[in-house]
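Got some structures for you, see below.
Since every read-out is calculated from the coordinates, none of them should be taken as a lab result. Only a predicted model underlies this, so the values are computations on that prediction, with no experimental measurement involved. Cβ atoms are built from the backbone, for glycine too; each structure is taken alone.
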Structure 1
Amino acid sequence: MELVQDDVLKLVLALVAGAIIGSEREYRNKTAGFRTITLICFASSLFTILSIKIGASSPDRIAANIVTGIGFLGAGAIFKEDNKISGLTTAATVWVSAAIGMCIGSNNVLLAAVALALIIVILVMLTRLENYIDGINEIHNYKISCKFHDDALFKYADLFKSYNLKATKGKLSRNGDLFTGTWTVVGKHEAHKNFVQNIISNDDIVDLEF
């Protein structure tokens with residue numbers, strides 16, 4: 001009876017740990033949110049308990065397959081949008097949630113608690129640091145179409161510099177009276193914002209993508 005109660009306690013702890021991590025993902029509207037992460041942590045703990053119970057001669061067999069199964073779930077959270085890959089952090093969170101469930105299922109509760117605390121620090125505190133770094137080193141791909149004239153587009157390349165933005169020129173093309181150019185531009189978020197505000201009020205600009 002004590003063994004059953006102990007196993008139930010492990011499952012409850014796995015639910016709590018998964019719910020804590022899942023809450024952070026749900027708050028950020030990620031693909032794998034509250035219920036998904038909670039279920040992953042719970043299932044990993046349950047499989048680990050079963051692995052110990054029914055695989056006495058080789059308790060690592062079921063547990064080893066958890067890692068493989070979680071790999072498929074994590075891959076489902078990764079997707080490509082335009083030239084950007086998203087969902088890598090969510091996939092990693094799925095992976096580590098399963099690891100915490102396995103810790104609890106194998107009775108390494110203290111290790112799971114420490115890991116949970118560190119994960120919350122990574123997901124919450126380091127996100128702020130990441131946003132700060134992105135703010136001082138933001139990358140945008142600009143596509144500017146304007147009416148053709150002698151210095152068409154080249155003046156915009158100089159305008160990038162005036163806002164302390166480092167621009168790498170891409171393709172330049174002309175279609176009748178329309179001249180189109182692309183640049184990959186690096187700089188502070190505020191500099192990008194000021195640059196865009198400047199050029200959208202320009203009557204020569206026909207189209208702007210960034």
Structure 2
Amino acid sequence: MKTVILILFYLLPVSVFCIPDSVAYSRDYEFKEGIFLTAEQFKNNSPVLKSSIISIYPKSQVDFMKQITDQRYITFKAADGAEQKVETMSIWGYAQNRSIFINFNNEFNRINQIGLLSLFTAAVQAPIGYTDPMNTYGINTSDEMRQFIFDVRTNKIVNFDVHNMELILQDDPELYSEFMKLKKRKKADSIFIYLRKYNEKHPLYLKLN
């Protein structure tokens with residue numbers, strides 16, 4: 001009987017044995033409104049609550065979090081009641097109206113797809129070559145919108161492209177094999193599909209509210 005139980009234990013999916021006080025993310029999950037000083041606070045859904053933030057702006061306003069993160073510093077009351085002040089660009093992000101905004105390149109960008117691999121779009125400076133009237137070559141830059149992945153396991157942000165999807169999928173032999181069989185152009189067209197497949201097979205577990 002013990003042998004049968006052990007076999008069943010190893011055959012059951014890992015998600016069955018998830019941490020008791022966590023839950024797989026879904027669109028019904030409610031993030032507490034406030035600022036996340038670190039990525040760990042995001043994972044634990046334990047921000048500095050909006051109610052603890054000290055500001056001249058009315059907290060009843062829908063875009064209150066946007067307003068305070070437009071300031072250079074954010075002041076709030078810590079758990080012991082003492083006032084603390086942090087540079088806005090030092091925080092990981094914030095939660096507002098059930099959405100998460102991540103700090104990247106000193107801008108707060110909404111995460112469009114939340115999961116173990118979270119997807120967001122941000123502006124980056126892209127170089128532009130040009131020739132001036134003196135016939136000398138120079139370089140200029142302009143804003144370019146690109147997509148990025150925040151890997152919740154490593155806290156790393158990488159470009160959302162074929163190369164990085166190949167690297168990420170290596171820890172799932174089945175999906176990796178499927179993806180690598182695709183032709184180059186088909187891979188580029190399928191990265192969104194495989195991002196979704198990966199997140200479905202490997203759910204993001206967040207602290208239970």
Structure 3
Amino acid sequence: MSYIVFEDVNKSFGGIPVIRSAGFSIEKGEICGFVGRNGSGKTVLFKLMTGLLLPDKGRITVDGIQISKAHRFYDSLGVMIETPGFIPHYSGLKNLKILNSMSHDPATVPEICALMKRLGLDPKDRRPVRAYSLGMRQKLGIIQAVMNRPELLVLDEPMNSLDTASVAEIRRLFTELNDLGTTIILASHFAEDIEQLCTRTFRIDNAEVTEEKTS
């Protein structure tokens with residue numbers, strides 16, 4: 001059985017289809033990339049995949065469990081979709097500690113601090129997140145998505161606002177997580193992310209999802 005399965009999934013807003021008759025499957029342990037122009041529906045697709053939205057029609061299953069009103073969220077899930085949201089007057093580390101406390105498999109504080117240091121954030125920095133640059137907030141969003149070692153990691157444009165060195169380090173981090181068994185779903189405007197990380201690529205265009213053939 002495939003790990004993630006979309007069967008005839010449709011989603012519209014105001015009568016305008018954003019995802020139409022989507023049908024595809026993803027195997028456990030893959031890194032799959034989703035590409036398409038701005039507004040093509042990548043974010044909506046990711047929200048459907050993670051239970052943040054429910055389809056108007058069709059069926060989505062993750063690890064054999066159907067996403068529905070009764071069971072919307074997969075237990076071992078790391079998500080970064082759109083702009084990461086944090087409590088603005090708390091420090092980066094305090095935000096991560098709060099989110100970590102809600103996990104069914106919490107990380108240790110030293111593990112969180114090590115991730116922060118690896119991505120160039122200082123755990124001892126007492127500045128509130130509202131004083132962070134866009135790149136710093138982006139790194140914090142990546143850390144909150146990966147810190148609990150999720151089985152499924154869904155990332156919408158994770159490399160936005162990051163410098164070249166940070167991008168290289170985060171690619172290494174994603175590869176390491178995948179080597180440990182994490183399935184990664186990734187949307188990126190950077191061709192290098194898709195080429196270097198992904199085993200399969202899907203394109204969203206005119207509300208339709210198609211797999212791109214590899215040569």
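At a glance:
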| quantity | calculated |
| --- | --- |
| Ranking 1, 2, 3 by Kirkwood radius over Cα pairs in Å, the structure that comes out highest | 1 |
| Computed 0.95 for FRET efficiency 1/(1 + (r/R0)^6) of positions 74 and 146 (r between Cβ atoms, R0 = 25 Å, to 0.05) - originating structure among 1, 2, 3 | 3 |
